[in-house]
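J.: Got some structures for you, see below.
Bear in mind these aren't lab numbers, they're just calculated from the coordinates by the rules spelled out. Keep in mind that this is a model prediction, so the values were computed, not measured. Cβ atoms are built from the backbone, for glycine too; each structure is taken alone.
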Structure P
């Protein structure tokens, strides 16, 4: 399986993702500059975290107009796999690949921590190696990670089973006390109706190497590899 990692001015997690896919999982990995309109033969496009274009205007608002993102939209529309992490999630919502928006955190403070997450969907290429209703812990680092959508959109997300991850307590309790940024419905990650596009605020690439003390995030990337073998 070949991974393509987009690189914008201001990206700071692109090499972290490449370390996981190329070095830990031994998969071909291509760095794709934001001006490139040709993704080549990649199977998975990763839109990484960081501060694309300095987060001017709004987080992800400029990146969505890049040549690489236009190619990513076409890739997704063909059924190709797309993962957006943190700033990448913001870009996917700005680009219209996922509904809703990521706005300023409740309390207006940057949040940098490790947080428990409840697995809501484990039948996706991204999550099928996780235990149903399981709880994992991943790092978060964002100032605009509060997921917001209008009531109709939220209802559609729930009805269509598009919520993939929710912020929760260590025992899996989903409540406001365990919501680090004020996201509606404790949403930490969602997918499109087809499940080939996933956006999430937590960083799986920062919990993939045992030296970091956790490999909860590595399972996401391993799930994708296994899904490709089984396809």
Structure Q
């Protein structure tokens, strides 16, 4: 993935998730024709390394479904190297609205940041928010890797964005974005996760497609599901 021109990104939007079986996935993709376009990256393998406290405080709080929750993760597009761009994301959700702070960096600099040896970016509000988050939780360490193969769609001249995640998987060993894209499956073979991301209301044409395909909204966290599976030994 190309390096972003603006290394700092702020997002505020609604996010809704849906499970789709193989037939629903194909129906939905065909139904999008004429409404949305696949972004220029096509099918992209994404890895997110979630940081948490040693006792998993962040994810334990999240799965209790409080009105406010937050996570921090380091994301790469494909296997990372020490010099390739990675993206540190602070994600908060309050009363259904998702707020995300995203900073472009490199793995050695991120490691120094979590070791409290420097800032993640050159000052400013975003740097303060991410640094305050790190300092509040005192010790944040690599906790879980989430990987999936994503197709992203965008709406020309609109704010609607859709993503379809194929083969979502996780691992609790080799917690390094430079190692591999391997992991244990989170869903049955062929099932996907649809995410609808919008700043305003979902358009009527999309609601009609979801209804016709019997695709229903579902509360789901990839990291949360991975934690539950690891906790019960699956």
Structure R
């Protein structure tokens, strides 16, 4: 089977696009290319990556302008047809603005920009983005954001939890959930969620920054390896 093709969307203000490209192209060894936000052709990619950064300078609110970029119409079609989409940090914010994921990302509870390593617990190890991990595995992955406080109404929150849509949760090093382990005030310590179908993931931490031991950790590589396994048919494409 031909390899998996990743498309990294580039907005004005994106600053983690090259990290995502490096992770998928040079570390993972798959095909990858950049997709400029004004394009209207995804060029046959299997996975769309919405990278971190400050698209359009975060004017209005994070992701609010990016959702109207030409390429996003195709991203929505891709997702609705079962294609895989991952939004990292600012990309997660864009996905909630688009309505591809529920909820919203609010200002951090501290009202300060947070940039540090955090610990995540893998909540669902059967999904398209997490099947390379063991359930309850604890990962160390960095965050860097000012608006990462996941919020939604109580009914939607219950649905997300009941449906197994929580992919990652902020925890202590030993895997226990605590307020101290939560860097932004997210409800239920949620760090990443999927849509109901399981083919769209949004997460605030940056897995693309920890894919090589040279940089101290490769804990994030499993997210991208999981996608390759899913698309190659090793595991079901959708939950």
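J.: With Rg and Dmax of the Cα atoms in Å coming out at 17.7, 53, pick the structure among P, Q, R it was computed from.
T.: Numbers: P: 15.9, 45; Q: 17.7, 53; R: 16.0, 48.
The structure behind it is Q.
J.: Suppose distance in nm of label points 7 Å out along Cα→Cβ at positions 119 and 151 works out to 4.2; of P, Q, R, which structure was it derived from? Mind dumping the intermediate values first?
T.: Values: P: 3.4; Q: 4.2; R: 2.8.
Source structure for this number: Q.
J.: Sticking with this one: Any idea which of P, Q, R comes out highest on distance in nm of label points 7 Å out along Cα→Cβ at positions 23 and 223?
T.: Values: P: 2.5; Q: 3.6; R: 0.4.
Max of distance in nm of label points 7 Å out along Cα→Cβ at positions 23 and 223: Q.
J.: Here FRET efficiency 1/(1 + (r/R0)^6) of positions 47 and 111 (r between Cβ atoms, R0 = 25 Å, to 0.05) was calculated and came to 0.75; which of the structures P, Q, R was it taken from?
T.: On the way: P: 0.75; Q: 0.95; R: 0.15.
Answer for the origin of the read-out: P.
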